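None of the figures in this text is laboratory data; all of them are computed from the coordinates on show. Just so it is clear, the structure is predicted and the values come from calculations on it, not from any experiment. Cβ atoms are built from the backbone, for glycine too; each structure is taken alone.
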Structure P
Amino acid sequence: MNQENLEIVCYLKTFCGWSEGVRAMMRKYDLSFEEKDIIKNPAFRWEMEQKSGQPLSPCVSVNGHMLADVSGDEVETYLVESSLVALREDEADAPTDSSCPGH
C-alpha cells in the first residue's frame with residue numbers, strides 16, 4: 001500500500017456534514033487530496049455531474065474510480081476493501097456519516 005500513488009479528488013460543499021465527513025476520513029488516514037468546492041466554484045459542480053453522472057455530493061474520485069454521493073464511512077470502506085489503506089481503529093476527528101443542515 002503506497003498512499004503516495006493515490007490520486008484523490010473530492011467534490012465537496014463548503015459547509016456540509018457529509019462533506020466534512022469525507023474531509024475527516026482524509027485526515028484520519030493522512031491522505032493528500034485535491035478539494036473542489038462545488039459551492040464556491042460552479043464549474044466544479046458541472047465537472048462533478050459530468051464525471052459522476054448525477055448531481056449529489058460529496059463525490060470522491062480515487063485513481064479515476066468515482067464514488068458518487070458518498071459518506072466518509074463509505075469512502076473508508078472503499079479504500080480498505082480495495083487495499084488502498086490499512087484499516088485504522090482510531091476515530092475520525094468529525095462525524096463521518098451526518099447530513100448537511102436542513103436535510
Structure Q
Amino acid sequence: MSDTSDDYVYDEASGEWISAAEAASNAEAGQQIEVRDSVGNLLADGDSVITIKDLKVKGAGQTLRKGTVIKSIRLTGDSQEIDCRYEGIKGLVLRAEFVRRH
C-alpha cells in the first residue's frame with residue numbers, strides 16, 4: 001500500500017516536484033470560479049447584495065425594484081449567476097451584473 005504523502009508529482013507550473021496532496025489542493029484551487037458584481041467586488045456564499053435596476057422576474061409576475069436587498073446568496077459555479085431566495089419567489093437566479101455587494 002502506498003501512502004499519498006509519499007507520492008510526488010512534477011508540477012509543470014513551478015518546475016518542482018511536489019507532494020500529491022499539494023498537487024490536488026492546487027488543482028482544486030484552480031477550479032474555483034470567481035463571481036464579481038456590477039462594480040467588480042468579489043462575491044462569496046452568504047453575502048448580501050442589492051439590485052441596481054428594476055428586474056422583471058420571469059414566471060413570477062413580480063418585479064424586483066432597484067435597491068432591493070437580497071440576503072444570503074449562494075454561488076452556482078457559473079461566473080455570471082447567483083442563486084438566492086426572496087419572499088414569494090422560488091428558485092431565483094440573478095445575473096451578477098445586475099447586483100452589487102451590500
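From P, Q, which structure was log10 I(q)/I(0) by the Debye sum over Cα atoms at q = 0.25 Å⁻¹ = -1.47 calculated on?
On the way: P: -1.47; Q: -1.29.
The correct label is P.
Compare relative contact order in percent (Cα under 8 Å, 6 or more apart) across structures P, Q and report the one with the greatest value. Each step should come with its number before you reach the end.
Numbers: P: 40; Q: 24.
Answer by largest value of relative contact order in percent (Cα under 8 Å, 6 or more apart): P.
A value of -9500 was computed for helix-only ellipticity at 222 nm (-39500 (n - 2.57) for each DSSP H run of 4 or more, over all residues; to 500); which of P, Q is the source structure?
Working: P: -9500; Q: -3500.
Here the read-out was taken from P.
Who wins on distance in nm of label points 7 Å out along Cα→Cβ at positions 14 and 46 among P, Q, i.e. which is largest? Spell out each step's value before the answer.
Numbers: P: 2.0; Q: 2.9.
Comparing P, Q by distance in nm of label points 7 Å out along Cα→Cβ at positions 14 and 46, the maximum is at Q.
Ranked by distance in nm of label points 7 Å out along Cα→Cβ at positions 38 and 86, which of P, Q sits at the highest value? Numbers along the way, then the final one.
Numbers: P: 3.4; Q: 1.2.
Biggest value here belongs to P.
Comparing FRET efficiency 1/(1 + (r/R0)^6) of positions 22 and 94 (r between Cβ atoms, R0 = 30 Å, to 0.05) across P, Q, which is largest?
Largest one: structure P.
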